[in-house]
1. When mean count of other Cβ atoms within 10 Å over residues 28-35 is calculated, the result is 22.1; to which of the structures I, II does this value belong?
2. Consider the structures I, II: one of them gives 33 for relative contact order in percent (Cα under 8 Å, 6 or more apart) as calculated from the coordinates. Say which.
3. Thinking of I, II, which structure, once Rg and Dmax of the Cα atoms in Å is computed, gives back 15.8, 48?
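Values quoted throughout were computed directly from the atomic coordinates according to the rules given, and no laboratory measurement underlies them. What you see is a predicted model, and the numbers here were worked out from it, not measured in a lab. Cβ atoms are built from the backbone, for glycine too; each structure is taken alone.
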Structure I
Amino acid sequence: MLKLTYTENSFYLECLTQSLEEWVAQRVILSLRVSQSLRVEPTTASFLLPLDLPGVERLKAEVNRHDSEIIALCNCDTEYLEVTLEGSWLSDGNDDAVGVFVTTMSYTSEFFLYKLWQEAQVCASVISDYNC
């Protein structure tokens, strides 16, 4: 399962071994116990990855073989690939963009996507440190 946590100004991607159903059930129980609203709705989430990351072509091939109904990959321009995922959005019900998006697909696609996202974060950090 992939979990994207959106905050006010960024997001964080995690690859979890727990099933989507178990994770959502635990989240619902937690919300009930702490008397917090929880809204769950089907939707999509998108983010960008640099096209020059090693493994992007392999991710494209894997998605075409197994997960084309869950994940869409589209070249935005000469530098970035837009990744769009089908899944569920969990939030406290406010209309802000803070919450958690979860989805599940083949293990190979989840693994490649997670590794590419991690690599993009490392590259962005190196560039940021270099420019400072």
Structure II
Amino acid sequence: MTTEPRTFPPRPLSAVKAVYARQAGCPSSFALAVADFEPREEGVEFETADTSTVPGWSAAEVSELHEAFGSGVREELEELATLEPGTTVAVAVVLRSIKVHEVDSHPLAFHRAGRLAVRNALAEAYGPPPRPRRERP
């Protein structure tokens, strides 16, 4: 049985939403991001649309959140290449918007949201991952 090589993404994926929210006491974490995943010829490119202003946050702080999101996207895509042999990653990821919480948003939350955005895009492109089967005693 042969399988055709896959390219990620197989088609443009618009408005992929990633929400990372954890509340297990203090500190908590919150990040919400919306990104587009667009096919390109090769490699990974990350850019941000005009999401540079967030009320109450400096441009440097917002830039740090963008960089953390992009780092999470790249890490997840690198792992995809090792987990899915034969998958070629050729994607331009455009961060369209972010939402922050005045206390609970921080770079690590946006890093994790970046990883989650890739997983959500994969599910949208290829369907949900297979679930492990439970063995009955």
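1. Computing mean count of other Cβ atoms within 10 Å over residues 28-35 on every structure in I, II gives 22.1 only for II.
2. Label of the originating structure: I.
3. The correct label is I.
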